[in-house]
Structure P
Amino acid sequence: MGRGDNMTLEILTAVVVAVLSSKLWDFLAARFKRKDEKEDKQDRVLQAIKDLTARVDGIGTRVDENAAVLARTHILRFNDELINGVDHSFEYFRQQLQDIDTYEAYCKVHPQFRNTYATMAIDNIKDTYDRLIKKGTFAIRED
């Protein structure tokens, strides 16, 4: 092999190495770009999950508060009926006591929630219930 052949071989080797090296860098750059895009997508998905979690927590808070307000409404209405002389069954009283439990539990966990609206009504319902239990005179519907 002559000196010109060696030079040709070296040039060809350099060209092949340059082409392969260029393709290698292109390959590596594409891989890193895909990895960055994938991480970016993952970050967006994680952020969306965090946002949805916050929204669900907010909805849960409102649902709990609405349940307390509804229980309070039941309590106040029931108390008005007692004051106006409407007789009620044992089961209906038990339902009102369950509403009272729901309402008082919510108020205990949420001290900023205004609960003074139903305090006297709750006392009246419990007192009336105790009195009727002792007498055994709940309203009984006879068909």
Structure Q
Amino acid sequence: MMGDLQIKANKYNKGGETLTYKLLIFTCYGGCATGVAASKACIRIWEENPDDVKIGCLPAVIVPWKFNEIMKKSEKRIMIDACGVQCGKKLFEREGMSVDRYIELTSTLGLRKAKKLPSRDLEKEIYKILQKEVNTLLGKNLL
């Protein structure tokens, strides 16, 4: 029991902020239905897993010290692109950022990019896809 408390204590700094994350989620919010739905899903997943998951700042990967911090503080990374333009993937490739899982939503869902707000059904579908991937990366078994 005391060992578990020590491990948990080492995971946080004095301000209570987590020092390392099991999974850092990056998403291209994009001005489209899949991007907005993905951003909502990522926030929900972070809220459901605050000790294990954090949303990363996608543009920060171009800042050398942030890149190093991201690599140091995240055990795994997932990159979610909203559409086939693949802005996030291209940025990660350019900067040499590795990911453990990559998802491009319009291809995954067989959709065209729609420059509008998502339907509730699309939000639910994207949440389920991302939740499944996150749980797999975190080693959580789904029933």
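Values quoted throughout were computed directly from the atomic coordinates according to the rules given, and no laboratory measurement underlies them. Predicted, not measured: the structure shown is a model, and the values here were computed from it. Cβ atoms are built from the backbone, for glycine too; each structure is taken alone.
Here semi-axes √(5λ) of the Cα gyration tensor in Å, for residues 30-109 alone has been calculated and equals 52, 9, 9, so which of P, Q was it run on? Label of the originating structure: P. Among P, Q, considering only Rg/Rh (Cα atoms, Kirkwood Rh), which has the greatest calculated value? Comparing P, Q by Rg/Rh (Cα atoms, Kirkwood Rh), the maximum is at P. Between structures P, Q, the calculation of distance in nm of label points 7 Å out along Cα→Cβ at positions 62 and 94 yields its largest number for P.
On mean count of other Cβ atoms within 10 Å over residues 86-93, which of the structures labelled P, Q is highest? That would be structure Q.
Please state which of the structures P, Q yields 4.7 when distance in nm of label points 7 Å out along Cα→Cβ at positions 38 and 70 is computed from it.
Numbers: P: 4.7; Q: 1.4.
Derived from P, not from the others.
Matching task: -30500 is the computed value of helix-only ellipticity at 222 nm (-39500 (n - 2.57) for each DSSP H run of 4 or more, over all residues; to 500). Pick the structure from P, Q. Display every interim value, and only then the final one.
Working: P: -30500; Q: -14500.
This value belongs to structure P.
If you line up P, Q by relative contact order in percent (Cα under 8 Å, 6 or more apart), the top spot, with the largest value, goes to Q. State the single structure among P, Q that was used to calculate FRET efficiency 1/(1 + (r/R0)^6) of positions 22 and 134 (r between Cβ atoms, R0 = 35 Å, to 0.05), giving 0.00. For FRET efficiency 1/(1 + (r/R0)^6) of positions 22 and 134 (r between Cβ atoms, R0 = 35 Å, to 0.05), the value 0.00 is produced by structure P.
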